[in-house]
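What follows draws every value from the coordinates through simple rules; no lab data is involved. All values reported here derive from a predicted model rather than from experimental measurement.
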Structure 1
C-alpha cells in the first residue's frame, strides 16, 4: 500500500511539474504587468490583424482607430470590423464593468483571439500599448504571443516627463513623436516648460543679449516670440488633442515670476533691478496685470488654447528676501487660473519662501523637486497634492557638469520609487503623493546639444522610470537583465533617434537594401543620378558609415547626406573640407578632400564624439571642447553627429562627382571600423 502511495505521489509530482513547465511565464513589457495568469501554447500572428469593435461605443471606436494607425506605422496589415473574420489575428476591444480597474486599468486576454477590456478610454489605450510591445518582441523572435490573461493597472495616476522647451526649442514633429513614445511606455503626463532663459554669465553678463525663449504664439504680446522658435496656438491645440488620443495629458507650463527673462525683454519696466532681469518685479503693479494677460490668452474662452485640465504656473527659485510678495503673487495667480476652471500645478517653493501670507492649496499639486524649497511633509500638512520630482535623482541637465548628464539607471532601478523624495520617504498608499516625474533641463544654452543628444539621454531613462512609476515589482536587483530585455523594445518605431533598431540579441546590423537599389553596382549617386531618398532618417550615435567619394570642383556648400526633418546635414565645402550641421550648430573636420581622386571616407559616431578616416587613416576627431566665457566660467561644447540618411546627394546642389560602395553598420555598443 505504501509503495502504491509513493508511486502515486511521484506520478502526481511529475505530471504537475510537466504541466507547470508548459504554462507560459509572465512576458516582458515595460512597465511590468501587475498580474499574469499563464496558459499553455502560443497564438500565431497571421498576416493581417482585424480589430473587432462594438461600433456604438465612442471610447472603443477611438481606441481602435489609434491601434489601426499604430499597426499601419509599423507595417502590420489590419482593418476594423464589427464581425469576427476567419484567417486573421482577431483583436477584440470592449468596455468593462469592472470598476476596480480604475481609470487606467485593463485586462488583456490572449487565447484563440486577443481581447482587451477596460472601463475607461485610457485603460483601452494602455492595453493596446502592452499588445504592441508583445507583438514587437514576438516579431523579432519570429514566434507567436504567449497565451494568458493580464490584469494591469498603475500604482500612481501621475507618471510624468518634463521637457525644457524654453531654453532649447524642439520642433513640433519632435513633440508629436514624443507623445507617441511616452504613450508606448504608459507615461500619463508630458509637461512642456514653455519659457526660460540662459545664464547671463554666458552672454557677456548682458541680460539684453542673453537667450530667452517663449515657445508659444502670443497674440496679446507678439514680441514674446522670437526667431521663429515658437508653436502656433493652432498647432499646440492639435498637439494636446493628439496626446489625449494616446492617453497622455500635456501639462503646459509658463514659469513666473523667476525664469522670466523672455517677458522682461519685452517689458523691461517690470524687470527686477535688485535680483536680475530674469526676475519679475513683484512690487510693480504692472507685473501682475501683464502676467494675468499672458495666462488669460491661453485659458479663457469656450475653447481655450490649454486644452487639458492642468496648467503649471512655475513659481520657483525666486529671491527669498521677497517671500511675502512671492507668496501673495503665487496665491493671486493660483486663484486667477482656477477662475477659468483649470487645476493648478506649481513648483514647490513655500518652505524657501517662508512667511505668513496664505497660499491656497485646494486643487493645487506641487512638483517637489528640492526639499529645501518645499518640505514635502509640511506641504502635505498644508493640503497640497505632491508629485515626486527630486532633483538629486531624476534631473537630466545635458553636458552641464552638474546634476546628471545621464541618470544613474542601475541605482534608480534598484532603489528609487516616487515614495523617495530627497531624504523623505512616504508610506505606500499615502494619497497625498499622486506620482512621480523626471525632467530634462537645457540650462546651458548653445552648448551643442541637439534633439538627438537629448533623446539619447531620455530614452533609456524613460524605460527605467516608466517601470518604477507604474508597477509593483519589488525584485529590482538585476538591472543588467532588465536593461538587456529593455533593449529588445524600441521607442514604438516613432522616433529612431536612439539608434537604428537592431535584431533581438544582435550586436550589430549592416544596412544595404534599406538604403539603395543594389542593382546599381555600388554607385549611390553620380553626375547622372544626383539624389537618392531612403526610408531611414538617421542612425543614432553608434554607427560606422563608409563610402567611396570622388569629387571635382566645389563652388558652393554641397550636401552629401541630409535629413530635413531633424535639420542635419553632412556637406562638402568649397575649401574641400567636410562639415556637418546639426540644427543651428556647424562643425568642420580638419581634413581636405583631394580633387578628382577616389577616397574612402569612414565616419564613426558615439554619444560623445565623431571621427573621420580617409583610406583607413584617422584624419580628424571631434569630441567637444571647452569655451571660456569669462574669467571664471567655461562652457563645454558637445560635438556629436547622428548620421543623416534620409537623402543622399541633392538635386538642387548636386555633387560634382560620385558616392559609391556605401557600407553602414549600426552597433549595440560604440565601435569603430
Structure 2
C-alpha cells in the first residue's frame, strides 16, 4: 500500500513540476486541477492520531465526474502522515471506534450499490465493510460501547412505484414520492440480530448518541423535503431500545448542530435566534430533559457581533465554540454560567469551519489567504497552533496578489466589512479593473482566507491584473443578529447599495477604474449580478450570473424552499405586495441592461429553477442593449460537481471578465462560444 502511495505522489509531483513552467508565475484556472486541500478532521479518542480527508481534483484524463476525497492519518508521536485510501475514492464522515483501534468512514467502494459504513486500521490494511444496505447510509455514529451502530438511511421505495417503473410507467409525482429518512440501531457483533428501526413516518436530519448510550438526540421533521430540513426540524430524545420519542426542544426556526455534555446532563445547539433569523448562528444550552420554552433559554450569541457556527464540550461545564466574526474566524472557551468567553484562536490567525476535539488536542482544516486548507493542530494547554501538512508545495512558485480586510461606511453610516485581493504586481497609483465577487445566501459571509476555487475567481483574477472585492453586505452572517436582520424584507435594497458604496470607496482610494467594474456570483450572488447588470447597469461593464434569480415572483413558486424564503427573507407572500416584488426583480429592468451579461446554471437545479436563467436571457435578448449569453450545464444542480464543467465555468467566466474589462475588444460582440481546453 505504501509503495503504491509513494508512486502516486511521485507522479503527482512530476506533473506539478511541469505545470509550473506551463502556467507561469500566476495562479490559473488549470491550477484548480492540482489544488488539494483538507476537508474533515477527527482526533482519535486516545489522542494519538488525527484522521483527515483530502480533496484531490479528478484529472481530465479520467472520465468526467466529481473530484476525489482520500483518507489519511497523522501520527502525533512520529509527526508524520500516511495515506490509507488514495486511489480514486470518495471518503467522508470520518470517525473513530471508541477504543481508537479503527477509523470509520462512509464510502462506496468496489461493488457497493450504495455508500456503506467501513472501518480501517490507522496502521494500514484493507477496509472492512460494516453495513451492506440497498440504500446509502446518510449519517452514522457508534455508541460508546463500540458495537451499537446508529445510522440513517432512506426508507425502501414503494413497491407499487417499482412495479410501475419496470413496466415503463415512470411518471414522477412531485413532492409526494419522498422517502423518509429512517433511524436504525444495529449491533454489529451480533450475527443474528437485525437492525432495529427506531423511527417511522418522519425524517431524521441529524442525531447524536448520549454519552451513556441509552438515548439518541435527533433533529426530526415530518417530511423529507428541503424546506422541512431548513425550517421545520425539532429536537427529540429517542429511547435507543424502544424507539419512544419525547420532544426536547420546540425551536421556532432553523437549527443545525448539537452536542452532549460529557455527563449527559446538557445539550448544546446551534440555531437561529428566532423564526425570521436566516442565520444559524446562536448558541443555546438545555438541561436533559428540558422543561423550558425556547424563549426562556439563554442565547449565548445575544449582543455578540458574530455568528456561532459550531460547539463542542470541553468538560461537563465548559464548551468550545467556533464563530464567524466579520471576515475572521475565532475559537473560544466559555463556562455554562460565565458571562464572558476566553479567546483561544484570535481573529486573523486562520480560517476554518469545523474542528475535532479530544482532551487537549484540537484538529482543524484551516486556510489562510496564502494557501487552501491544511491540517492544523491546536493545543489547549500551551495554546499553540501548528500547521502539520503541506499539500501544495508548488504554490511557493506562484505569485499571489496581496489580500486584506477592508472596512467602509455605507450611505446610511453602517460599517460594512469585506475582503480585497490586489492584482499581482500591483503598482501604487495605477487604477485597475475590479470584479465584485458576491456571496450567496444572503446568510453567509466571505472570510479573509483562501478565496480561489472553481466558483471563486480570487487569485485567478489577481493573476490577470484584477482587483477582487468581496463585500459582506448587511444580511450577511458574522456580524450578529441585528446586522443579519437588517436585510429581512428588503431584498435588493440597502444590502445592494452596500456593494455600490464599496465600489465608490475603492474608486475614491484611487485603486479602481470605475469604467471597468464587473460583478458576479452564484445563487443570491447571481441575483446581485443580474440586478447590477439591469437596474444598476451604469455601474457595471460586465456581469456573471450563476444559478441566480431573475424574477422573485416566479422563483418563489418554483423553488424547493418556498417556506424558507417566506419566513427568513421576505416576511410576506409575493402576491401580498406584487409592486415591491417586481421592483426588486432584475428581469423588470431588462430593457435598461447595458452590461454584457453571461448567465450560467445547472439544467437540474431544484433550488433556483433553470427557468430563472432563461427568463433573464430572453428578456435581455429581446429588450436589452448589451450582449447576453446563456450556458446550461447538463446534469448539474445548484452548482457544478463534474470536474470538466467546473473547469468550464472557471475558464468561461474569467474570459468574459477579461474580454469586457481588460481588453480593447468590441463591447457589442462576445468572446467565442467555445473554449480551447489545454492539458487534455
Structure 3
C-alpha cells in the first residue's frame, strides 16, 4: 500500500486532525503516518511516498531527514464553508483580530481569509507583544486559548482543512487512479471553500470551452434535448426548436407545456431506440439516453432527427422493390404449427435471422422452404432490402449463369446491347435465395464457391469484379451428402453452404399440423364440418407433396363440400392412393389365424354398411354359420389385434366394433394381393 507522512512540530491536536483529514480521502488506498519535528533524531529518515509539511520553512529545515526530496508537498489549507458564512454577517469595515498558534500561521490565516473573499472586514494579525483594546472581535482557526482575555467576541472558524488541490497533488504523486477516490474528493470539495489559485483562468477556459461546445451543438442538424427528473427542460439546441417549430425560450418549462401530447407521452417511455414518429407530415427518429452522475439519475438526453427525406427514400425503394417483385411476403407470425419439431425448427430459424451467416434449408418438396427463407429475411436487419429468389432447377445451365451473374453488352449471341445486371447484384445489401441448389450444374458450383468466399461477382464478358454484400440462403430437397459421394455435388461448396443448417420435417411426421392447416385453408367456410372418416383418412394419408399438396386438397374440398366434408368430397388420388400394408398383413399372420381375422374384418364392414353395430357374440355366431369354428375368446383376441393396427375401433355397448378407413383400404389391398 502507498504511504503518506504528515510532519508537524509536535504530537499536537493539529497532527491528529491532519491525519484524520487525510484518512477521510485515502482510507484503504494509502497509509498515513505522523512524524514530529521535536522527536526527529539526527539519523531519523522519512521514507514515505509523499511527505507533507505545513510551510516551506519547515520543509527546508527537515529535508535532510527525507529519503527522496521529490516526495515533499507543502499543504495548502482552507476553511469549511459552513463556518465561514458567519463572517459575512459582521458590519462592513469591522476591525477583527486574527489569532493562530504562531506568527507564520497567523499571517497565513489572514491571507486565506482575504483570498476566499472576506473583504468586508479589516483583518489584524495578532502579535502577542501588543495590546488591542479597541478591537472587540477575534477570529481563530480553533486556537481560542491564544486569544487575549479582553476580547469580547470570539469567532472560531474551525481548523483549516486541507485544500482539494493538495489532495489532487498527493493522488498524482501516488499514481492512484480510482473512481472511489475521485468521488471522495468531489464530495469533499463541496463542503469546503476551494482556494482560488488559478480559478479565474479555469473559468476563462471553461467559458471558452462552453462557447465552442455551444457552436458545435447548434451547428448539428440533429436536435438535442436534456430534461431533469421533473421533466423540466434544462438544455436544447436550435435544431430541436426548428424540428418542432418552437420560437420562444423554453428553458425550465415542462415538456408537456411545450411539445405535442403524443410526443410528451413518447418521451416518458423508459427506453426509446430509433422510434419513428409521424408528426404534422414529418417523420422524426428519437433516441433516449439516461444521464447519471455518481450513480444517480440526474436527467434524460434525447437525440432527435428529422428523417422525412430518408423515409421518402425508403418508401420509394420499397415501391421499386415491390414493382420488381424483390420483396419477401412471409414472416414468422404467419407460420402456425402444433408440432414440437416444427416449433424447434422455427425457433432455430429465428435465431439465424440475427446473423448474416449462410443458411442451408433442407426438406422435401412442399414443406415450405421458401416461406421459411422469406421469414428469416423479414426478421433480419436486411428486411428493408431486396429479397431475390431463383430456382436453380428451373433454368438450363447457360441461362442460369447469366441470370445469377449478369453479363456485359454483346457478351454472347442474343445478349442485350446494354448488358444485364445479375441477381447477386440485384440482391446487394439484401438476401438471395438459391432454391434447389442441389440441381445446380457442377460447372456453376465452382463459380458459386468463389462468390460465397470472396463476396464478389464477375459478369459474363467482363474483366472486372463487383463487390456485393448479400446474405445467402440456399435450399434443397436432395440428400447432398449422397450427391457428394456420387460426385454430383462439390464437397467444399456444401461446407460453405451448410453453416447454419435447418431441416424442415415432412408433413407425415407432424400429423398434428394436418387438421390445423386444413381448417386454416378452409377459413372462408367457417361452419364447414369435417366428418370422422375424412379426418381419419387425411391423418393416415402419406402426403408426399407435403403442405403444398394439402393446400391443393383443401381448395378441392372447399369447392366440393356444402355443410360437411364427406369421403366423396376428397380428391380421388387420395382415396385411391396405393398404401403398402405388408407390415399389418405379416403382423396378423404371425399373431393369429389370418383367414379368421379377414373374415371378422369383412363381417364388421358388412354390418357397418347396413348401419349396424356388431359385437363379439354376433361375430362368433356369424362365423359358426359359415362353418368356421371359433371361440368367443379367440374373437376377442383377434379384435384386440385389429384395434392395435387401427383397422377397427371397438367400444362397449350396442355399437360394438366399427371398421376404419384404414381397415377398408386394408381389405382392398388384401383382395388385390390375392387376385
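Taking 1.14 as the value of Rg/Rh (Cα atoms, Kirkwood Rh), for residues 162-265 alone derived from one of the structures shown (1, 2, 3), identify that structure. Numbers along the way, then the final one.
Values: 1: 1.01; 2: 1.07; 3: 1.14.
Answer by label: 3.
Of the structures labelled 1, 2, 3, one was used to calculate volume of the Cα convex hull per residue in Å³, giving 207. Name it.
Working: 1: 207; 2: 170; 3: 387.
Answer by label: 1.
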- Message: Of the structures labelled 1, 2, 3, one was used to calculate helix-only ellipticity at 222 nm (-39500 (n - 2.57) for each DSSP H run of 4 or more, over all residues; to 500), giving -5000. Name it.
- Response: 2
